[in-house]
Structure P
Amino acid sequence: MPRDNLNELTAFLAVAREESFTRAAAKLGVSQSALSHTVRALEERLGVRLLTRTTRSVSPTEAGERLLRTVGPRLDEIETELIALSALREKPAGTIRISAGEHAADAVLWPAIAPLLPDYPDIKVEIIVDYGLTDIVAERFDAGVRLGEQVARDMIAVRIGPDMRMAVVGSPTYFATRPKPRTPQDLTTHNCINLRLPTYDGLYAWEFEKAGRELKVRVEGQLVFNTAALRMNAVLAGLGLAYLPEEQVTAHLANGRLVRVLADWCGPFPGYHLYYPSRRQATPAFSLLVEALRYRGKE
């Protein structure tokens, strides 16, 4: 491929992904006018319009979407390979971007990464907290962290945490005026603190299992949050029942600030896994991080 063609494709991909000539020019380190000229040259050579331009926005046309979808991942693979080659030196270096839920980032990623970074100052880690089951390839993440059953089959998955259990909890103040639920169905009469998931733009259904019987209960209440921290604050304040990871409420159960119910309906399930594309060429920095996160307890 002629060098000019590669430069034109790189310029187009930057504008299409950023949806802005200004941001793309800053990212590539070129002037906006030079970037616009390069993209127009590509459009003229191909004989099709790739971008729709207005005074306020830039978006790919149908042809542009097709080029973005087919050529983009291939150029990303080339870039990854070049990064891997440049990283073949004595000290691991580079930026690693990870998508993870709030609890996974706090309970698993941070404890492993914090002691690692002082010894490797050339490694940079970016953690994006997200409940939306992000497409890590499309969003250009190096890896994601999800529960075991949520990992796609075409990904390499590395276990980074033990099995987990959820816990339904409330404060003694809350239960002072309400009976404790004995079955998951009883939750429909309680004030429950909900979690909103962006993936389906809906509320998370609380999941239960007992003796092979699985139930999903859609609860209702006065409060809806999209973070675990706010749900914890609300349940401690006696404003409702919460459905949280067992590890997150253990201390509060021990000191009596929270009371657990329906424990026999909350069995273990596969814990957190780090996952990444099978075709990804691991850099020394990424391999180091994977080993730091790898769960070595009882599988």
Structure Q
Amino acid sequence: MRSLLFVPADSEKKLDKGLSSGADALILDLEDSIAPERKAQARIGAAAFLRAARASANRPRLLVRVNSLSTGLTDDDLDAVVPAQPDAIMLPKAEGGASIMHLDAKLAVREAQANLPDGAVKIVAIATETASALFLAGSYRNASLRLSGLTWGAEDLSAELGAEANRDRDGHFLDPYRLARSLCIAGAASAGVQAIDTVYVDFRNTEGLKRESEEARRDGFTAKMAIHPAQVAVINAVFTPTSEQVAQARRVIAAFAASPGAGVVGIDGQMYDRPHLVRAQTLLARARAAGVE
């Protein structure tokens, strides 16, 4: 996945538009974008959309962001959507590996009830939305085989911290949120799952989105969430490996293949070691997933 587009689960029009957005994944939202009195209707809409969309050819991956475990609404969310077979559940306000194990157990029960294979529904966690979560970012490793990605958020965190802002006047994240971003990357790497960058809320600022996406890719993120369909094309372009990058990755892999057991190889006067090989293999895997290799 390169792009993950949030769509309110109670808007049939926006759900249908999401399918044609080009996003690699849609996040059907039952949390922040849904008013309390609309939660029940949103669950029905999400389940109906999942059943219809799963039958479509070349569909995006389908995630559902449920309400957090602390709200008391998670069980009702899961009861409604798991039988419709989402690809993954996005857990907001996750607080370390214990929260993933908690959600894993809930999913296992509902998969059994719906006659779905154990582990069919994966988990993507939003790992930095509470202050406590920051201290638990290293605990996701081995929490669950369902865990497939970690992402981060600044809006809920800034509210909990009592901050006046989370970005400076130039649109760059301030220090507490840079820390949260770094912990997300490290937590994802430790757990061996995809690192997904947070949303860029100024959705009309294409240049700002491009800059932030490029910085995220540089630092280790391999995808970014979107809040508007217009953001998808920019995100996909930034997180799709270029032909030059693919060609260089192939050269690195070929050089190591030609020298079995070598720890270091030389290409055009430059030395490449085993971490470069791992990076090249990862890039080719991303290129294949994006259909460019």
Structure R
Amino acid sequence: MQNAKQLSHAMEPAGGGPVRRHLDMQASALMVLFCLALGFQQVAIKMVATDISPLAQIALRSSLAALLVGALVYQQGIRAGDLRAHLGPGILVGLGFAAEFVFVAWGLNYTLASHMSVFLYTAPVFAALGLHLLVPGEQLTRRQWMGVGLAFAGMVLAMAPATDIENAGDILRGDLLGLLAGLAWAATTLVIRRSSLSEAPPVQTLFYQLAIAGLLLLPVTALLGDLGRIQATGAVVASLTFQTLVISLAALLLWFALLRRYFASQLGIFSFLSPVFGVLFGALLLGEPLTINFLAGGLLLLIGLLVVTR
């Protein structure tokens, strides 16, 4: 799923926008629910990975959610001409979104869901570095450079091999794929900020991402034989329903609604609960081991992210 920082840029109107207010109790409670859903995302994929491959899950949920978002696009009066007007950057963000979740799906074959939840959230750091280089007025301050340093130090510490954990080499490979997913996520942020999509309706951007991911990944999963190996158990149906309706549709629409009413900077601070919940769910529901270096490095990484994006 695309991240909160990316979507906040997509939501910013070109010429100012509605007056936003500070967070109240209702918005805070909704943000906690939003982060709970995102934190459970990797665990939901991992829990049924033996019955349906992670890549097939991403392909199916993207395709189903694209149909639902497409209906919303039509309902909002966005027509084929509007879609063609932003088709170039739309294809790019769709490719970036597809790449992000290919790396997530691939990485979850090796690493832990808790690790993926943390490394995926390196995206804001990579996005901040890209914006610093490519977008005037987005240069990092000295404090933010300190945050970048903390985040990368935490990243190295969290990825340090642990001899007391089984399959440490595979986990490291999956962690690296998680970092690539974060890079792909950051790349979509840069495309949105530097293209006409920065002024397009957010559901239109979301439609490009979901539709292109579905169109690309469904044939790939079919060629790999993953679709033919799906075991349609109750857990699989429940997981796909959650990923499609809650993650790819309801959670993102909730995020859009909150961004229209409240300050993005305050909402962004709450978004750091997502990897925290991801780690907790991985440990509690999947029994994933938590090493000292991963916990210490993950904490340092989150502090660095908070400093960069405040």
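Computing semi-axes √(5λ) of the Cα gyration tensor in Å across structures P, Q, R gives 32, 22, 20 for structure Q.
Structures P, Q, R were shown, and relative contact order in percent (Cα under 8 Å, 6 or more apart) at 15 was computed from Q.
Consider the structures P, Q, R: one of them gives -10000 for helix-only ellipticity at 222 nm (-39500 (n - 2.57) for each DSSP H run of 4 or more, over all residues; to 500) as calculated from the coordinates. Say which. The read-out comes from structure P.
FYI, it's all coordinate maths here, none of it is from the lab. As the structure is a computational prediction, the values presented were derived from the model and not from experiment.
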